[in-house]
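Each in C-alpha cells, the structures are laid out below.
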Structure I
C-alpha cells in the first residue's frame with residue numbers, strides 16, 4: 001500500500017505546447033546553468049520554442065525523444081529525454097531536469113528508469129551517455145545510482161559564475177542495466193515516495 005507521502009505522476013511524450021508550461025523553470029538562469037551549458041539567451045518563450053522545436057520534431061526513426069512528468073493536476077514536474085540518437089553506433093545522450101520544488105523527492109530516478117528501458121528495449125541502443133558540471137553533486141549522485149560510470153572529463157569546458165569548470169562524462173552500457181534496474185526497482189517499491197505511470201506510443 002503506497003505511503004501517505006507518495007506522489008503520483010504520469011509520464012508522457014513531450015510536445016511543443018509543453019514548452020509554455022515549463023518556461024518558468026528556465027527564468028532562473030543560475031539554476032538552469034547548473035544543468036545546461038547551452039542555455040539560449042535571452043531566456044524567453046520565443047527562443048525556447050525555437051530551441052525545442054528541433055528536439056521535438058517528428059521523424060522516423062526518431063532522432064530524439066522527450067518525456068514530461070505531470071502530477072494529478074497536470075502540473076509539469078520534470079522532463080527527460082534521449083538526444084542525438086545514433087542507431088548505427090547504438091547510443092544517445094540523456095538530459096534530465098526536475099523543477100526546483102520536486103528535487104530531492106525521487107522523481108529524477110523514477111523518470112529515468114522507464115526512459116532507459118525505452119532506450120535499451122524499444123530502440124535497442126547499446127549505450128547511453130550524459131554530462132554534468134563537476135560541482136553538480138545532485139546529478140552526480142543520481143547518475144551514479146543509475147549505474148553510470150565516469151568515462152572522462154573535459155577540463156574547464158563549462159563556464160559559469162566567472163569560472164571555467166570541468167565537464168564530466170558518464171556512460172551506461174546495456175549489459176550493465178538489468179542488475180542496476182532490479183536494485184532500483186526494489187528500492188522504489190519499498191519507499192513508494194514517487195509512483196510514475198508511463199504513457200507512450202512506442203510499440
Structure II
C-alpha cells in the first residue's frame with residue numbers, strides 16, 4: 001500500500017488531492033510542520049533534508065511533489081490525467097505543469113517566509129511587498145489561460161491542476177489573487193467543490 005508522509009498547509013496537499021481523486025488506497029503519516037518532527041532521524045531517512053511530501057510505494061521512496069505526481073499518474077492513472085506525447089495539448093501540459101514551481105512558487109516561498117516562518121523582528125516589509133507583487137504578476141497569465149478552459153488546460157482535470165491549481169489556492173490564501181482575476185476566482189470555486197480537493201486541504 002502507498003504511504004504518504006504529509007504535513008498540513010504544504011505541497012503535501014497536492015499529492016493527497018491526487019490520491020483522493022484517483023480513489024487509491026493509502027496510509028497517511030501526518031507529520032507536524034516543525035523541525036522536531038521534520039528533522040527527526042526517522043524522517044531524514046526518507047528525505048535527507050527533512051521535507052514533505054514523501055511517498056512510499058512498496059520498495060519505492062520518492063520525494064518532490066512534482067515527481068510524486070508524475071509517478072502516481074504514470075503508474076496508477078485511470079482518468080487520462082496526462083495527455084500522450086502525440087496529443088496537441090502535450091506541450092501545453094508540460095509548460096503549465098512546470099510553470100508552477102518555475103514561476104509561481106519562488107515568490108510565494110518568499111511571502112510565506114516573511115509572513116509565517118520568520119519571527120516578526122526579522123521580517124522585511126519591502127521584500128514582502130515585492131514578493132507579493134511578483135506573485136500576483138506570475139498568476140496573471142494563468143487567469144488568461146482559464147478564460148479558455150474549465151480546468152487549467154482542458155475541460156477535465158489534469159496533472160497540471162494538482163500542481164498549479166493548488167498553488168493558486170495558496171496564492172489566494174495569501175491575498176495575492178485580485179478581485180479582477182475573475183477566471184481564477186471561478187476556478188477556485190470549482191476545485192473547492194471537489195470532494196477530493198476538500199479532503200486534501202482540510203486534513
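Read-outs: derived from the displayed coordinates by stated rules, not from any lab. For clarity, every value in this text was computed on a predicted model and none was experimentally measured. Cβ atoms are built from the backbone, for glycine too; each structure is taken alone.
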Q.
When mean projected area of the Cα convex hull in nm², for residues 17-96 alone is compared over structures I, II, which one is greatest?
A. II
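Given a computed value of 0.30 for FRET efficiency 1/(1 + (r/R0)^6) of positions 81 and 137 (r between Cβ atoms, R0 = 25 Å, to 0.05), which structure among I, II does it belong to?
Derived from the structure labelled II.
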Q.
Matching task: -7500 is the computed value of helix-only ellipticity at 222 nm (-39500 (n - 2.57) for each DSSP H run of 4 or more, over all residues; to 500). Pick the structure from I, II.
A. I
